[in-house]
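In the part that follows, the structures are each spelled out as structure tokens.
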Structure P
Amino acid sequence: MNTFDRIYELHAILRTRRYPITMRGLQEQLECSQPTVKRVIAKLRYEMGAPIRYDKAQNGYILDRTGGDQYELPGLWFSLSELQALLTVHELLRSMQPGLLRQEFSLFRQRIESILQTNNVATGEVFRRFRFHSVGTRSCLPENFHTVASATLQRRKLDLHYHNRATDRLSSRIVSPQRLIYYRENWYLDTWCHQADGLRTLALDRIRDPVMLADEVREIPDEQLDRYYSGSFGIFSGPATQTALLRFTPQRARWVAEEQWHPDQQGSWLDDGSYQLSLPYGDSRELVLDILRYGPDVEVMAPEELRCEIKARLIAALQQYEK
């Protein structure tokens, strides 16, 4: 532990104590010699202005709180391990979308790296030892993200164009942004669409030319948003109308039993080692894709229309290979 960390630790020890702590107690907690503890106390007392008082009667050190104020270290302080954790979080944010939030964090990141290097800590290890791989990420323009995020936080309406993949059409919309969602490595915006007069979910990579307006949003209560967006499986929101019953083979069951597909799912083990999973859904499109990726390791038991939909997709896929 270097001086930087010891100052941080000594402050944390003294701040939480109501009674003096002895020199031996400080040596044990800081894991250093008596001369080192004295140097750290002197640095914290004289350079940082901490009101550290030695209590002769109890032979210990304590923060003097006679003035009633709670002493805090000047500026924003982190331990070395916390600084390394912040760099790791920055790498994770950067991996969510190429370039996303890079500008906002660049100066902060440079400051963190400078502090770590001053304390002989190699920052390159964070980037060498941590990897965040994204699959299926769709490109989102950073400037569009910034506009949408700003409007969402400042509670302002957005004027935008939206490209619908299914119809390949571009439409103009005025929306009241409610929540930004990071789902399956892509960003989505839950909104109240004023043209449709209802809740809609927009993919950020499909938004074109967003402009933040001066008008305040139409606020939708959290309870209403939760009911609409969390009631059924997947990103296609709306109330759940049916319950899917899926049976996974014993070979696949060991994985699926530990996965969460939906907060309201129900799972049970069967006598032959297979696993049965039930979950609510309203729109089958995303659910069908998830079921198909398990191939022969899953069977749809109910409802019949979902079973028929999966069967039709499997037959169509097989026909591709029989041509």
Structure Q
Amino acid sequence: MNRAERIYHLHAELKTSRPLSLQTLLQKLEVSRATLIRDIRYMRDFMGAPIEYDRGANGYRYNPTDNDFELPGLWFNETELYALLATEQLLETVQPGFLSPWIGPLKGRIRKLLEYSGHQSETVTSRIRLQPMAQRPVRQELFGRVAGAVLEARPLEIEYHGRERGKPTRRRIHPYRLLHYRDNWYLIAWCEQANANRTFSLDRIQQASLIEKQLRPVDENHLRRYVSASFGIFTGEAKHWAVLRFSAQRAEWVADEQWHPDQIGQWKGGRYELQIPYSDERELLMEILKYGPDVEVIAPEELRTKVSQYLQQAMQHYQTEK
């Protein structure tokens, strides 16, 4: 039996009111003395188990004054496992430097936590993988400067080269949030030049320097709506609702997905209709186009027209002779 199973059975035995001798536990669990002692030490040190040795009864038991102790989950739910694996993966990418004395012990703790599953941490990380996609690298020193400005509430002057602009522009911004979305980093900030909140892709920030100036106050409720009101990374209050109708085959997948917290989905004649709020159609267009003939834009008409135009332009690539 693996460690998780052994600990589960050991926990059940120790929950009895009478102390159990080492020999009794060895027979019940069918393990070696070294393994049992190691499991007891593990439960004490990493699970906080109130195991005590009763010399008078020559046996082990839980402290009778601590009747509420229960084992932590010996396996993880989806979010817990993702958090541990993401942290472990992130720590593996950290190069030796100033943080080395702290990173090493932290890595050890993460690996110990992974072993709560009853398996070696190397087994967990080799057999359960997180696969990033389309990551865009950000210079470490720039990320540190921007993250510091967010945490310390300090304005920044940046040189920003947006993908739709022909040249970089200089801006003074008031950073409020760092956002990790689809494996990339974004900065939510008030832009003095635009006199409005804007979303900046960190990989497109070429330079950043702190400004000796007070951060512009922000209304937290307004900022929360700005970040989450619309579909995708294009933030801001929703201006439109897209109505998408998926084929019966594709609907089996889309019906189980959450595109936005405020989405509305319903089945209609074997097809699935999804309504999504959005402020900027660019990312939504890409999401729609990847479904090809399995989706139809019902509304609004402007979005339907744009999708039609993109599909017609794509067809031209395959209609011309090479």
Structure R
Amino acid sequence: MYVMGGVVWEGFQILQYLNNMIVKEVKMLKIREDVKEALELNKPIVALESTIIAHGMPYPENVRVALEVENCVKVEGCVPATIGVIKGNIIVGMTEKEIEFIGKKEGVLKLSTREIPLCITQKKTGATTVSATSFIAHKAGIKVFATGGIGGVHRDFEKSMDISRDLEELSRTDIVVVSSGAKSILDLAKTIEYLETKGVLILGFKTNEFPAFYTRHSGIRIPEIQSGDAIAEIYKEKEQLSLKSAILVANPIPKEYEIEREEADRWISQALMECDKKGIYGKEVTPFLLSRIVELSGGKSLEANIHLVKSNAKVASKIAVALSK
């Protein structure tokens, strides 16, 4: 028991009070009712991005996969909260109808954190990347987010100066992000160095090696953690120390869906060469490369992407359950 304002409070009452305050501070967010209830009662929630729906794969497969990933979260005892912006409204916990809408609609904006105000004021529809999803999830009071792979430092950084906004957002947002490392099209070593410089803690889920999206191995060593409970303990300790940055949990693609690194590198090299020839740059690079790699791999990379996202959703759910205890 605790005394606050001359009143005796039980621990759960304080927690519920703080959660209610969080919800009141985010009135600009349209939060689905079951997500709102989970926030108020400290039930486990896993945030999910919407870029994979609008820019990751074609309709109707994108919608099917999005709903399957949500179901993975539900099976683990958590509430899924797919995040996006629809007609200027920030949605935390899209309905099936809203997922269908964003999956079918042409011209959906790809939103990093910086484009959110523009999308809102112009009443447009946008799909959130890792940076935007992390930002909105944190504002809503959600502590865990599952994605496929984060953005990072691009391979031709010396020429393009292209570093994903994801890295900067992770350095300033207090959230646990579960991914299969960073996308294989990136310079993984430089991405890791950038994250370390920015104070982002990287942990391997049952691995001591940073995964390279389609493949389980990169040769880059990271601390290995064996359970969601252990990650939750680390997160709580980080909160006690008031360290305001994310924890990136690297979860390798399931072994049966792994693609050999040499094979993936051939597709990536060809896609990068075509990207240069077409003069594609900036935020259009990643969608082009991922789409072209799907074509070059005969759909093999897409299947791998689907399975690693589902695996990450399950791991994120274990962490969310542990954090809610």
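Nothing in this text is a laboratory measurement; each read-out follows from the coordinates by a stated rule. It should be emphasised that the depicted structure is a prediction, and the values quoted were computed from it without experimental measurement. Cβ atoms are built from the backbone, for glycine too; each structure is taken alone.
P, Q, R: which one has distance in nm of label points 7 Å out along Cα→Cβ at positions 84 and 164, as calculated, at 5.2? Here the read-out was taken from P. With Cα extents along the principal axes in Å, for residues 52-227 alone derived from the coordinates and found to be 79, 42, 29, which of P, Q, R does the value describe? Going through each structure in turn, the value belongs to P.
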